[in-house]
Structure 1
Amino acid sequence: METSTNPVDGKTVPVPHFGIVLPWDEFDTLSAKIQHSGIEFIIEPYIRFQGEEGEQATMFFKDPSGNALEFKSFKDLTKLFAK
């Protein structure tokens, strides 16, 4: 399956993708489980906008059917749709 992409924050983000927002304290636990499972990341876990408004953790990988998934978390969930 061919996937389109968009450049975001110096990364190549798959389009379309399904996104899930996790509580901040659960993101690291999930990313460690994914890393230990051997699943290949499209974009490895990292923090965007560190120390700034809208600080967020994000990672991308594909499910077994090839669908692109984004898991992310915000330091301040009220900034989810902030610009």
Structure 2
Amino acid sequence: MPRTTKTITFSLPPDMADRVDEVMTQQGLSRSELLRAAVIRYIKECEWRDLMQYGEHTARQRGIGPEEVATLVEEYRAEFSMS
């Protein structure tokens, strides 16, 4: 049966490694679980930032101001919550 994980090795400064160990102990997680969660969070934050930049760029192109965004979001939610 093939492995379902891939091992990746990386270095941390000693003080950061110590902090990782402290947090993992406090949270009751293995080092792998903690670092996996941190990587997932970082990836999601990058995706969110990219989405926000796309939205801001698109709004500028279409002449949509910040004050109109809330109205457009509400209209969108109303339209798709009825489906």
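Tell me which structure, out of 1, 2, gives 17.0 once Kirkwood radius over Cα pairs in Å is calculated.
2
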Next on the checklist: Say we calculate mean count of other Cβ atoms within 10 Å over residues 55-62 for every structure; which of 1, 2 gives the highest result?
Outcome noted: 1
Next on the checklist: Given a value of 2.4 for distance in nm of label points 7 Å out along Cα→Cβ at positions 7 and 31, calculated from one of 1, 2, which structure does it belong to?
Outcome noted: 1
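Out of 1, 2, choose the structure whose coordinates give helix-only ellipticity at 222 nm (-39500 (n - 2.57) for each DSSP H run of 4 or more, over all residues; to 500) equal to -5500 when calculated.
Structure 1 accounts for this read-out.
Every read-out reported here was derived from the displayed coordinates using simple, explicitly stated rules and does not represent laboratory data. These figures come from a predicted structure and were not determined experimentally. Cβ atoms are built from the backbone, for glycine too; each structure is taken alone.
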